[in-house]
Structure P
Amino acid sequence: MPTSGIGSEINGGVGLTALMVAAARAIETHRPDSLARDDYAEHFVRAAPASAAWPVRPQDVPDGDANPLWGRLGRYFGLRTRVLDDVVRDAGNRQLVLLGAGLDTRAFRLDWRPGSVVFELDKPGVLTFKQDVLDAVSARPRADRRVVPADLCAEWAGLLDGFRPGEPTTWLAEGLLLYLPADAERRLIETVDRLSASGSTIAYEVKPVRDVPLVRDHPIYTSTMAQTGVDLLALFDRGQRPDSAAALRALGWTARIHTPFDFSRQYGRGPLPEPPPDALDSNRWVIAMKP
């Protein structure tokens, strides 16, 4: 397993959050009541020096589900993985674009129709690390997988070589928009609309910036900092967030806004509300479709 030559993009900043989510997916994979399975996740965690000692099994987690990071937040990430897996399955589109793909392995995990293409956009260092790990375990995608080094704060539409604009597309921005400046988010939504045929779907996560100071000392964030060195709130863009759901509706999309707890109740697993201030209470998951 590769442990050298890993760029700073994966060993620091937002790259560390990709490893943290991978560790949560690994733990979720081995739960008896697992919502999502990702057999590649633990290999990413073990391959990076910054995360090599993190837990990848439920029995490795100090205090189990009572651990704010690997327990409650970990279950949040497991739930988010399952919800977005189901978005992809329910849409049934043969074209998936992962915006800020990180260590996503949907091209390998999910069943795909013949002719399906999965585009993975992220920073070059993240994608190189990811490919090294996948090659080390002889992973083979189940769809035509196209890796696209890109800066999502800049123009990226022209990098989608082989993109079929006449076909409906599923777009996932899993955990991405929290880190983008407002102008970049607006451009991303406009670009997605411009490239999307009828029947396209987009799903993404948002959190109102006004709520960030209220949860600064919440155990989820203090525990994450203590156990991984990741200050999640410091990575979030602190500018006023655009209302991208309203923007999509203005462009003719149908957009539904959910809390994570809606899906915890639906699946019977996942985090439930806690007394305020709850770090997860203001998180919203948006699922929109272009008629």
Structure Q
Amino acid sequence: MNFEKTTLFLTVKDYSVSQEVFELYYNEEYDMLVTHPQPSLTQLPRYYEDSNYISHTDANTTLFEKVYQIVKKRAVKKKVTLINKLSKKGKLLDIGAGVGDFLYAAKEQGWETLGYEPNDNARKIASSKGVAFTNETKNLESNSFDVITMWHVLEHVPDLEWQLDELRRLLKPGGIVLVAVPNYKSFDAKYYKNFWAAYDVPIHFWHFSRTSIIKLFSQNNFTLIKTIPMLYDSFYVSLLSEKYKRGKMNFIKAFYIGLVSNSKGMINKEFSSHIYVLKKGK
């Protein structure tokens, strides 16, 4: 796979941690954006050192955190309902499990669950909820999972080619993988441009389109069977983007941009984030 940078698309700042500036290059072969430079594995942890990185906590004190937790509960319920519709209950692996709410809910529904999460704090919180974890997916048996999920995780993976190979190895023939990623072709991405929060450089290495997902996964014996919009994401991302652009969260403006983005997505099918449902070949 050739992920070399080609054409400069945008220059973006890391607003969360380092305030450093990074470049996004357009890769024509895969119709995707690539962050440059990409931090090494030893450098990477410091870019996650943000006390406000809410997916690694159960924080529920500020208005933003309270709204986030309410929306997260609804989203988790919808995710479990989705996997119940897509597959008979069996073995489920969630890569990038965060604080474990999705796995906990799936376990309550009768799934045999396992998580992988590199962040120590998030894993500790999840473990307190009774969620089981593996330290390395490479130690897991091949063809052993019915469903694998990556909720806003694939864009964080340093070695994309290895991760795609690993998904193919771990999933049973005919198994399902669900991948949720931001969409740089959405209205909110185009509106906020370099302030768009879902670029989230440099911890987002890759920025996908539907075309790139189809092409990358088809090369690994997967077929796209469904694309599902994540309607809440346009509001959440717009709220953070407002903060980056204006220095404070503007709930009214963010709600309006999120609403416009979803409305346009109903027409052009380019939402702020998508869930891609892909099936492994027999």
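Which structure, out of P, Q, was distance in nm of label points 7 Å out along Cα→Cβ at positions 79 and 119 derived from, given a value of 3.2?
Structure P accounts for this read-out.
Please state which of the structures P, Q yields 0.25 when FRET efficiency 1/(1 + (r/R0)^6) of positions 15 and 103 (r between Cβ atoms, R0 = 25 Å, to 0.05) is computed from it.
Only structure Q yields this read-out.
Given 0.60 as the derived value for FRET efficiency 1/(1 + (r/R0)^6) of positions 87 and 231 (r between Cβ atoms, R0 = 25 Å, to 0.05), which of the supplied structures P, Q does it correspond to?
Q
FYI, it's all coordinate maths here, none of it is from the lab. Just so it is clear, the model here is predicted, and its values are computed rather than measured. Cβ atoms are built from the backbone, for glycine too; each structure is taken alone.
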